[in-house]
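The data blocks that follow each hold one structure.
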Structure I
Amino acid sequence: MDKNISVKSLISALIIFVAFTAISCGGLRLHSVKHIGSPSKKIWFEEDSYNIDSIPSLLKKNGKDYKILLLADIQIDGAPGRTKKALKLIKKLVESTKPDFIVALGDNTEWYFSDLMAKKLIKHMEQFNIPWSVVLGNHDSEGRKARPWFGNHYEAAKNSLFKYGPSNIHGVGNYSVLLKDEEGNILYSLIMMDSNEYREYEDGRSYDFIHRDQIEWYKWQVKGASAARYGQYNPAEGKVIPSICFFHIPLLEYADAANALKAGTIDSTKVLGENREGIASAKVNSGLFDVMKSHKSTTHVFVGHDHVNNLSVDWQGIKLSYGLKTGPTSYYAEDMQGGALLTLKQNAEDKTTNVEIKYIYVEN
């Protein structure tokens, strides 16, 4: 009898302890001062010269395809079972696709201890000894560490090409990576941007957008890479470096393209994937897509954020694509987990580089 009472008392005490811990953590999450991290010492002005030697680069060997593996919304949160499965899925993708470069499209971690999960993810990515990088999503810095902290740690990893980017423009992780051939010619500019987190609108809180200072920086990247290759930026004469943009939250134009597909004004035979949920974008359009069109550089945009969407569609000359939800975390669909594989192939005749997209579905 006494023994049973002791067991019940122990169980009751454990329940009270867990409940108290959860409440305490919730309170800390809302009210404590976050560890901020160290802002970048780099600043940028549009009058600055584009220094190609300061831009990280990747090598595409002549005659060989170049493969980029995209991961999306890994969202490891510390739950042992989910975390183990997500990391196992990443390993399975890497081993099956053998990529040359890996990019995670934001919401790499989530919840209160996302800093510990970021360290776990970094350790996991480093074991492959493959160049890798990330952009940040809206969930990455919701826990006890602020956005700069994550920028510091992703930048410090040995095989990571992540850069904090200029501290005088919005976001953490506005940077580019250049893909070059063996002669040192730039084939593609891979432009990473921070689509930021949340903001208050007149009708309430919602997702933020890519700001005007980031868009000016984007234009500078396009013109600078083109001038570095051709001596000038002149799209009319073909003197523009093609680029791919990677960030987390989809542009409003993703919804325009999806609606056009539903209306039958887009050839469905040229579409990959599908959308199973609405498109969660910012409430205002800051104009990035129009700038992309006018600068005639960006051929593809890749985002994450919407976990059961993986539509890839040509829209006004630019292919707008989702990645594929990586891992059984947050909400997901069993048959829509995995990654996206980009294969960059160089045309032997005109030396242009084409991008092929393939979704890699993995059972977990």
Structure II
Amino acid sequence: MTANQAVSHSMLREIFEEPEALRRFLENESPKVNEIANAIRSRRISNVVIAARGTSDNAGQLAKYLFEYVNRKPVSLAAPSIYTLYGGALDLADSLVLGISQSGEGPDVNEVVRKAREAGALTVGVTNNADSQLARTVEYSILCHAGVERSVAATKTYVTELAALYALSFAWASRDDLQNQLRSAIEDSGRVLETASVIRPLVERYRYMTQCVVLGRGFNYSTVLESSLKLKETCYIVSEPYSSADFMHGPIALIEQGFPAFLIAPPGKTMPGMVELTDKLLERGAEVVVISSSEALLKKATTPVKMPVEVPEVLSPLLYIIPMQLFSYYLAVTKGFNPDQPRGLKKVTMTT
């Protein structure tokens, strides 16, 4: 972190700790991830069920894309209320049930994995807390190694959760090529922090923003959801996340002159659609913030944020969330809010 960025807020420090946290995860957990991948293959798993809440649920959205695309297994996101409110019981004998929780103490997530293990599922937990209830409940646990996260708004625990999900998916698929790309992306994460010097002076333009949409597609639907959540948590903005495809089926009617739209747009399969959407937004007078490494798309933006690295689309969520974390932090401070202590929120939310 540079001298002019050294402030008292934990959120910014923790964003800048992400590259080291990611390296620490990979160094410490790779053998365990390989062990779990072997266990999954031996069990002939036919489907995956993911239980998570909040930021971890956004990581679960990435896992859905990964396990379906890379591992070719259907994925569902668990409805914890089926267990905690309605006493439901599912046949999960051929399932991998994955609980994701930074603290590992969410009662609803823990109840899902507990019931799933009783029903014969292979259970795996992703958590930053080795002593948590989740780690004790599952058959196998993967630790984030993010270190203590003091800011209520999760940042480094989110990216390390993503890294855990990538590592598990790639190891399960025996994809050495993708595992090597993951290592490269982790090494590139430090360079993405360079966008702080671009974003910091930009946020003044959005000081009075009270609503916006965040748009993306495919693997980066998870980035859209998490970016929107960060703007809600730290800046108290009514931020609506949409798949760019879903956005065209009605919500685009929201757009009028000056309406802010954030586009998460890495090069890849989704790029042609994002270019088309950008043109439609501009035709309606939207204020378009684009995060991309595509020079052609950035030239169209009202506010361009250039990604300093190229990354395969499948791995782009690991890096593309970082500029939006930084944007949320700097905008919160500009608005006079404390991003470490959002009003009415606690680090561990106990829902059942």
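List of remarks:
- Given -10000 for helix-only ellipticity at 222 nm (-39500 (n - 2.57) for each DSSP H run of 4 or more, over all residues; to 500), calculated: source structure among I, II: I
- Comparison of I, II by mean count of other Cβ atoms within 10 Å over residues 93-100 - largest value held by: II
- Taking percent of Cα pairs over 28 Å apart as the measure, the highest value among I, II is held by I.
- Which of I, II yields 4.4 [distance in nm of label points 7 Å out along Cα→Cβ at positions 85 and 317, calculated]: I
Bear in mind that the values in this text are calculations on the coordinates, not laboratory data. Please read all numbers here as calculations on a predicted model, not as lab measurements. Cβ atoms are built from the backbone, for glycine too; each structure is taken alone.
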